[in-house]
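Where a number appears in this text, it was derived from the coordinates with a stated rule and is not lab data. Just so we're clear, the structure is a prediction, and the values are computed from it rather than from any experiment. Cβ atoms are built from the backbone, for glycine too; each structure is taken alone.
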Structure 1
């Protein structure tokens with residue numbers, strides 16, 4: 001293998017890894033995170049008298065879920081199906097890119113809205 005072929009193979013592997021990571025981010029995924037905390041322990045004699053007190057470090061696994069990422073979804077669709085999702089098309093890109101932001105209400109506006117709906 002020549003140096004150029006090796007370089008191209010390295011680039012292809014890197015591109016494949018990024019593509020897999022983007023797909024994972026677009027779909028969402030589960031992962032495990034470790035959390036540690038101190039636990040206080042107390043030992044007592046049969047008479048009920050405290051013998052010793054000490055702390056231990058306990059580590060637990062917490063299962064979490066990363067939800068799908070809208071930016072990754074948009075990038076994936078625009079790259080893989082540009083005929084449907086490219087900018088300026090009448091396809092789904094307009095739906096994703098042109099979602100208006102939610103209005104920001106003042107405290108008075110929220111109170112008026114709640115009162116109109118019969119809330120407190």
Structure 2
């Protein structure tokens with residue numbers, strides 16, 4: 001297992017990007033829960049963020065793709081608006097312990113391109 005960060009490194013209602021095994025991931029904290037996804041839009045395979053660590057819409061309510069504005073539910077990764085409507089972001093399995101967010105590098109290495 002590899003530590004991504006401490007859960008307090010991500011403020012409530014915000015997101016943070018990471019590079020692991022040459023792949024890009026991001027985590028979102030909403031309602032004190034953490035969600036981790038592959039930073040890869042299911043429409044064109046582009047990275048999602050507008051700028052570093054900025055994966056959410058202006059209200060912080062949805063994940064938003066910077067390329068075509070697709071909107072995804074934070075809790076499930078499902079696209080609810082945009083060219084990939086109905087598709088999902090790839091959730092990354094993780095564990096939490098002693099306040100740290102940890103992932104298995106092998107799970108990340110198996111991801112597709114980006």
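Structure above, values below:
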quantity: Entry that produces 28 once relative contact order in percent (Cα under 8 Å, 6 or more apart) is calculated, selected from 1, 2; calculated: 2
quantity: Identity of the structure behind 21.3 (criterion: Kirkwood radius over Cα pairs in Å, calculated), options 1, 2; calculated: 1
quantity: With helix-only ellipticity at 222 nm (-39500 (n - 2.57) for each DSSP H run of 4 or more, over all residues; to 500) derived as -14000, matching label from 1, 2; calculated: 1
quantity: Identity of the structure behind 4.1 (criterion: distance in nm of label points 7 Å out along Cα→Cβ at positions 11 and 59, calculated), options 1, 2; calculated: 1
quantity: Highest-scoring label, criterion being FRET efficiency 1/(1 + (r/R0)^6) of positions 51 and 67 (r between Cβ atoms, R0 = 35 Å, to 0.05), among 1, 2; calculated: 2
